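Read through the structures below before going on.
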Structure I
């Protein structure tokens, strides 16, 4: 998929999802991370969109015949079970896309709450740049 086609798809997604909040697509791993209000809810790789899933919305994806995000590594195929391909009929319908995206945002919020807080390691150098170098 060309960069122009990717940008076009991002613009279409942004227009369809505008009612949910500020939409941003950030470059990530050869594709894009999709965010609303700073919260990641999906991935876009080429012309495919993957939405965040959890135990509450996974059944909807399974019923639609969707599959988890997969990619090739030097060790073979890897699957990320927390992101599933958004069905084409959902992408085509702005109302359905907003509904599915709301569920993906909910899954993302839930996952963020489950993560333990990062521990600060004493004696470890800061990652901040030294302004004097």
Structure II
């Protein structure tokens, strides 16, 4: 059991961080389309909001991945995910054919938020650049 408790936080950080890191990179490579989609959701100054989103996703992911100020990175991602989840996965306000997939996406985001909250509460674990 010692190996599990020793390595599980590192593996968990990698698994949590990868989704944000890849999503942030995808937003950079598809900047114009993503900004247009955000504007379509009614987000003011969509390009500025997108830059902030990219910084939070990539910055928070790297902080968690490396274990450097992982609690701060996890808190930033947790707080950022609240409005994102409510705005983009509002299954209660979707056409019937989208309700099921959006409910799943909503629940997936809740699970990821749980993981970030766990990192915020307990830190990065033994294998990290700087434990916090």
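What follows is calculated from the coordinates using simple rules that are stated; it is not laboratory data. Only a predicted model underlies this, so the values are computations on that prediction, with no experimental measurement involved. Cβ atoms are built from the backbone, for glycine too; each structure is taken alone.
A value of 20 was derived for relative contact order in percent (Cα under 8 Å, 6 or more apart); which structure in I, II was it taken from?
It was calculated from structure I.
Say we calculate mean count of other Cβ atoms within 10 Å over residues 79-86 for every structure; which of I, II gives the highest result?
I
From which structure (I, II) was helix-only ellipticity at 222 nm (-39500 (n - 2.57) for each DSSP H run of 4 or more, over all residues; to 500) calculated, if the value obtained is -27500? It would help to have the intermediate numbers written out before the result.
Details: I: -11000; II: -27500.
Structure II accounts for this read-out.
Say we calculate Kirkwood radius over Cα pairs in Å for every structure; which of I, II gives the highest result?
Answer by largest value of Kirkwood radius over Cα pairs in Å: I.
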